[in-house]
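What follows draws every value from the coordinates through simple rules; no lab data is involved. Predicted model only: the values in this text are computed from it and were never measured. Cβ atoms are built from the backbone, for glycine too; each structure is taken alone.
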Structure P
Amino acid sequence: MNSLSRVKILQLTVVGVVLVLLVRLFYLQVVDDSYKTRADNNALRYMVQFPPRGEVYDRNGRFLVQSKEAYDLMATPREVGPFDTAAMSRILGVPVEQIRKELDKASRFSRRRASVLFKQLPKEVKVRLDERNFPGFFTVYRTVRSYPTKIAGNLLGYVGEVDDRIIERNSYYRSGDYIGRSGIELAYEDVLRGEKGVKIEMVDVHGIPQGSYAGGMYDTLPSPGVAITCTIDARLQALAEELMAGKVGSVVAIEPETGEILVMASSPTYDPDELVGRERGNNYMKLLNDRRRPLFNRAVMASYPPGSTFKTVNGLIGLQEGVLVPSQTYPCHGGYPYGRGVKCHNHWSPIDLMGAVQTSCNAYFCYVFRNIIENRKYGNIQQGLDVWDDYVRSFGFGRKLGSDFTGELNGNVPTSSFYDKAYRGRWNGLTVISLAIGQGELGCTPLQMANFAATIANRGYYKIPHVVKRIHDRDSIDGRFYEKHYTKVDSKHFDPIVEGMYRAVNVDGGSARMARIEGIDICGKTGTAQNPHGADHSTFMCFAPRNNPKIAVSVYVENGRWGGIAAAPIASLLTELYLTDTVTRPQLVEYVKNLQINYPYYGK
C-alpha cells in the first residue's frame, strides 16, 4: 500500500468519526429531549455540612461540654409551593402567622437562595417534617452545645450566631454560622469549630430532592472540631459555685507547680444550657439585664483592692531591699500614729514580721512601706516608689498575666507620675500610706491574687495560669505555659512570710483560724478590703500543704466584711476536698451557705 492510499484511509476515518458525532448530537438535541427535560426540571442545591464542635473535658475526663444533634429548617422561597401551614405549625409548635412572617422575610432577602426559618430543631421534629415532604423546605444538620454538669458558665462561655462584623473580618464565616462568643468557646474557637463540608444535591422544580449530584463526587465531608481537656476539676468547681451561691464575688484555684487553673468561679453564675436552643435570646436578655451581672466574669474582669493580703508583698520587698529583717519589731497601739493615722485591731505589741502576718497588723506594714519608698539610697520618693512599683509588677500585678483566657484585666499599680499629676508633685510617704495595706489606688483581679498565692507557694516564681491542659490533636500546649517567671525577690526571703501565713491559720491569735484543717498545713492570709459602696469586701488567699504545695486559692466575697469570716472558710473547704477527696466539716458548709450578705448597690 502506497503512501497516497494511507492518507485517503486516514481522511475517510476522520470524516466517519465526525459524522457519527454529528448524528449523535442531532439525536440528543432534536429527537431525544430527556436531557433537556432533566436540565429544565432540576437544580443544584449546595448544603453546608456543619461539623460538630469539639468536646470539652475536665482534668479527670468528665464531660463539661458536649455536642448534640439539631437541625435548622431552611426554605428556598421560589421553590416553595402550596403546603399545609396548619400541619407545619403543629410540628414546629409555632403559630401559622410566624411561619408566614419568616417566609416573607426570606423572600425579601432572596427568592433564589435558601434561608434559615427556624433554628436548632430536635431530631424528632426533623423526622416529622421529612415525613410530610413540604415542597421547597429542607433541613440542615448541625450540632448544639450541651452542658452535662451545669457548671462554669463564665469559664466555658457560650456559642452565638455570627454578625456582619465577624463575617467581614473572617472569610470562614457565613450568615447563619455560629462562633464562640466568650470563655473557652471564644479563646479556642479555631480548635473547637472544625471545618465545614458541603453536599451538592439535585432537586426538582418543587424542591423535592432527586439525589446527590454526580454521585457525590463533588461533596466534601466536614471535619469535626478537636476535643480539649480542661485544667478545671469539675467537683471542685461545683463546690465553689455551691458555696458562693447567693453571694457576689469570685473563687480561683491554681496548681502552683504547673499554673493549671483548678477552679474559676464567678458569682452569680448561670446555667450554660440557658444560652442554647430556641429560648437562647430571651434568656440572654434576662441575664444581661440582671443587675448582679451574671455574664460578667469577675475572676478575670473585676478589679478589687487586694486589702491586707497585699501586706505580704510589702514584707517581701522590704526583706529584699534590706530595710527589714524578720526579727525586727514595731509598736502597734491601735494603729499607725502618723499623718491621718491608720487604725488597727487589738493584738500584742511590739510585733515582728511573722507576728504581723499572723495577726494582719496594719501599723507594722506602714513602717515597712515607708522604709522602702523613703530609702535614702534613692534620690527622692518618686524614685523609691518606682522601685517599689517594679517589684510589685514582678509578682504579676498591674498587667495581664497572659493566660489563655479572654477578657483578662490589667488591674492597677500606681506610679510616681500618677501621684505627681494628682498632687502636682507635692506628696510624700504619708500621702500614699494606704498602699502599705493594699488599699488606695491598688487594684487586682482574683486571678492575679491566686497567682500571687501560687508564687509564694513556689517561693518566688509562677507559671502563667491557663485553663487548657491538652488539645487532643497536639503533643503539647503553648510552650509559654511551661516557663517559670521569677519575681525580683530572692527565694530565701519567702520563708518568714510562709511562717507568718502558717501561724495565721494554725496558731491561736491568727486572723484565719476558721481556715484550719486538721492534718493539713494550710498557709493563708486574710484581707478586709475597704469599699465605698457598703460593707467591706472579704478576701483570703492560701496554699497547701506548706511544703510541696498542690493548690493555691484566692476567694473574694463582695461586702463579706472580714476575710477570716466569709472568704477563709470557702478556701479551706475547697482545699480539703482537693487534697483529701472529701469534706469532713458539713457544719462549716452550712455556715457558709447561710451567710447573710447585703448588696445595697445591686438591688433585689
Structure Q
Amino acid sequence: MRLRSWLVVSVSAALLLAIGAVGISVNRSALRAAETVHRADTLALATNNGSLVEQLLLVSAKELNDFVTSRPLSLTPGDAGDRAALIEYANKSTFFTYGLTITDLTGNPINATKPANLFPDRDAIGWKPLISGLALGRPGFSSLMTVKDTLVQAVAVPIVVGSDPTALIYGFIPVRKGQLQAYLEKLSDPSHLSLVVDSSGTVGASSDPDAVGTVVDSAVIRQLRSTESVFVTYRAGGRSMIAAVHGGLPGGWAYVRAQSTATFDGPVRNRSLTINLALLTMLLVGVAGLAVLGYRSQLVRRRAEERFAALVEHAPDVVTVLDREGAVVYSSPSGQRILGFVAVGSSVFDLLHPDDREQVRDRFAALLAERGGLERMQVRVAQADGNHRWFDFTASNQLHNAALDGIVINARDITDSREMQDRLAHDAHHDPLTGLPNRRRLQERLTASLQHTPVGVLFVDLDGFKPVNDELGHEAGDELLRQVGERLSSCLRPTDVLARVGGDEFVLLLPGVVGGEDAGTLAVRLREVLAEPFDVAGHEVRIGASVGLHLAGPGEDPDEVLRTADQAMYAAKRGPDRPGRHRAG
C-alpha cells in the first residue's frame, strides 16, 4: 500500500511537473510572440510617422519653391515691391509665419520681412545642415535656432533665373506654433511621447508642448542618423526608458517615440510572471497533497487559461481567430468596443470594405498554403453604423497548432494615422486657399492626358485683381479668388480640370478638345462669367480676365504646352485694356 501510495505520489508529481513545464513554456512562447509583434508594430508605426514628418518637411520646401517660381522678384537689394511680396506671402503661408529673407549665393542680404536682428545670426551652428542640403542640390532644412527667446527652423530653396540659381530664399517656421507641433498635440497619447528632434537632439515638436526646446538623451542622439527604425534604451529621471527612433530625415531631423519600459512591456511581463509563480505554487501544493492532486491540477490549468485570456481580452488590439473558410470563431472584447458588434460567426470577407476583399482573399489563400506563414496588410473594416476604420492586420497560420487551430489575426486600429497621411497627400496636390488642384497636380493630369489624347489648355489671368487687394485688403482678395474658382468650376465639363497655378492665375485642361471653336467659345464664356460683379466684404467688385488658348496634340511636352498657353495669355493681355474696378455695395 505504501509502495502504491509512493507510486501514486511519484506519478502525480511527474504529471504536475510535466504540466507545469508545458504551461511555463506556452506562457513564455506567448510572451515572446506578443513582444515580437508589439516591437514590430512599434517600429512600423515609428517608420510610418517618420515618413509623415518627412512629407511635411518636403511640403514646406515645395510651398516656398512654388512662391518664387510663381511670383517674379526683382532681387534688387531693399526693393519695396519684393518686400511687400514677402510680407504678403508670410501672412498667407501655412508654415513661414515668422518671416522670410532673401540673400545672394554668398549670404549677403537682399531683402527681408523684418530687420536683420530678428533673424538667426549667420554664424549659428543650426545653419550647417541647411547649407549641406543646398550643396547637394536639395532643399535646405536647418536645425533649431533661437531668436529673442523664439525657437525657429529655417527652410531654404534657390531662386533660379533662367537656368542658374542667382539667390536664396529662406522661410522661418516658429516651431512652437508650427503645423508639425499642432499635429503631434492632436495625436498625443498619455502612454508615450512623440518627438521630432533636429540633428543635435533638440526637440522641435512634441505631443507634450513643454518638451519643445529640450534635448533628448545622448543614447537617442547617437541613433538620429539611422535611416531604419531602431530601439534605444536609456534612463531618464530615475526611470528605465525605451524609444523607437526613425532618423535620416531631411536636414538631419528624426522622429522619436519614447515611453517608460514599464508602460511599454511591463503589463505583459508582470502577468506572465504571475502565471509562472502560480504554476510553481500549484506544483508544490500538488506534490505535498496527494488527496487534492486532481483538483489542484484542474485549478492550475483553469487559472492559467483565465490569466492568458485576460492578457488578450484587455489588450487594446483586436485578436481574432478564423477557420479555414475565413469565418470568425473568436474575437476579443476590444473588437466589439471598436466595431460596435460581435463578429463571431461572420465571414471576415463580409466585414471588409468591398475594395479590399479581393486582395485579402488572395493573401488568405497564400497564407493557408504556408504552414506557420505570416502576412501583413492594411484594410478597412466596417463598423455597426456603416462607417469603415483602417486596421493593420498581422495574420499568422496556426492551423497546425492544436491550441489555436486557426488563422490568428492581431489587428491594430490605425485610422488616425491613415487620415493624417491622406490629409498630407491631399495638401500636397491642392491649393489651400481655393481647394483646387495645384500646379503639381495639374502637371500630373496634363502629362497623363497627353499620352493618348489632345488637350485644350486655357490660361486665365485676372485683370484688375491687384487694386482689390490694395484697396480692400488681402482677406478680400482671398475671398475674391475663392469666388473666381467657384465661377470657373461651374463652366466645366465633368472631364475638365481647373487648377490654380499662381496668385491670380488659373489653368483649365479640356481633354479631347481638338478644335479651336469649342475652346474659343469657352474662353468667351469665362470672360463673361468673370465680368459679372462679385460681392466681396460688402463691396461690389468688378474684374476682367485675359485668356490664352493652346490646343496641344498627343505627345507634346507638358511644360512646353503650359508655356505656350501662358504666352498666348500675355498676348491676349496686350489687347484692349480691361481694368478691374469696385465700388461700395
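Among candidates P, Q, the computation of helix-only ellipticity at 222 nm (-39500 (n - 2.57) for each DSSP H run of 4 or more, over all residues; to 500) that gave -10000 used structure P.
Name the one structure among P, Q that Cα extents along the principal axes in Å of 121, 72, 53 was derived from. It traces back to P. So semi-axes √(5λ) of the Cα gyration tensor in Å, for residues 379-506 alone, computed for just one structure, reads 31, 19, 13; which one of P, Q is that? That value comes from structure P. Assuming 5.7 is distance in nm of label points 7 Å out along Cα→Cβ at positions 211 and 403 as calculated from a single structure, say which of P, Q it is. It traces back to P.
In this comparison of P, Q, the computed figure 0.10 for FRET efficiency 1/(1 + (r/R0)^6) of positions 171 and 435 (r between Cβ atoms, R0 = 35 Å, to 0.05) is attributed to P. Hey, distance in nm of label points 7 Å out along Cα→Cβ at positions 51 and 395 derived from one of P, Q reads 2.0; which structure? It traces back to Q. In terms of relative contact order in percent (Cα under 8 Å, 6 or more apart), the structure with the greatest value among P, Q is P.
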